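These are the structures in question, set out in turn.
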Structure I
């Protein structure tokens, strides 16, 4: 099987698996991350097959939709890749990427797996969490969880542990301060940093407009 054939089979598998996914974590999220990753990867010294597979499978079973179980995604990805006779080293690398890509993983402390391929996919995924699409995804998920848009009496928690982050039910606007506005300074690659700068500024402008409208000033 060629790399292209494997990537096409993987795309079809992900489309099928995420058919009924929440709008911010559906196939189109995966496709945007995949396209971002391929774009960023062109400027990095990486294995593009691992980048492609890791991007396509990174959210195959997001733990927040599986009662917080972080083992489901890696297990599904491993079984899929094994079924298609993918090299064992590639499988292990892709699984490690899935296990370590999330923002909440950085809240654990301790040693974290790193690789150039993870850096690329992590940047691609984080880019989809900021800017215009990031804002749309943020409010879509907040609505999915029936959270308040904003509550001036509930301050953002800027020092959350991993468990606090996973269990947070704070208003959607708080998520900008607890995650989205932090991502610009957590980008790994030059391309990721460049794109993140513009998207970050868009979010800041959005928040200024939001508060002005909230207070009836605009």
Structure II
């Protein structure tokens, strides 16, 4: 039985380390839980926003964010974040170097694409990032997800993993390895993930118990 740990956008852009980007409160505190869930798994995956400085969805200030756009694959405006080559693009301190992961997903590099989920580059879910196929080849059966932010990229990744289940895998969410933007949208995200079939657990210790593994 192959177990996979997926770390969604655990980047400095989504933490107080980069306050001018999209700092999620306590986003920098999830590293110990991400490392703990990875210690339970056979393979470790990192997904990252990898944005262009010329992205069509960029606005200058936070009060201009979350406005609808007419682009089919970039639905809302956002301030600059996670641009390739900047500090915000880097993983959170305490995580492995990217080359030490077993699989990497880079999403949102094209200026007109801003996907939230890690399984597809486009909003119509037609252009795969390769993650689903990789999970299928690895014969994944148990997948645990953590990262940033609960109410956007974590939620959409979990929903995609449940909706496009190619290997009969069960998806778990490690809530202690996640942080969200707003209480209302986090609650809605948790409801949606449960409805899709994901199992939400309080921390990596609960994941270990569910998997019948000793926590490292």
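Bear in mind that the values in this text are calculations on the coordinates, not laboratory data. Note that the structure is predicted; figures quoted are calculated from it, not measured. Cβ atoms are built from the backbone, for glycine too; each structure is taken alone.
List of remarks:
- In this comparison of I, II, the computed figure 0.65 for FRET efficiency 1/(1 + (r/R0)^6) of positions 85 and 205 (r between Cβ atoms, R0 = 41 Å, to 0.05) is attributed to II.
- Source structure (of I, II) for relative contact order in percent (Cα under 8 Å, 6 or more apart), computed value 20: I
- Among I, II, which structure scores highest (criterion: mean count of other Cβ atoms within 10 Å over residues 77-84): II
- Taking distance in nm of label points 7 Å out along Cα→Cβ at positions 13 and 149 as the criterion, the highest value among I, II goes to I.
- With helix-only ellipticity at 222 nm (-39500 (n - 2.57) for each DSSP H run of 4 or more, over all residues; to 500) derived as -18500, matching label from I, II: I
- For Rg and Dmax of the Cα atoms in Å computed as 16.0, 49, the structure of I, II it came from: II
- When Rg/Rh (Cα atoms, Kirkwood Rh), for residues 5-124 alone is computed for each of I, II, the one that comes out at 0.97 is II.
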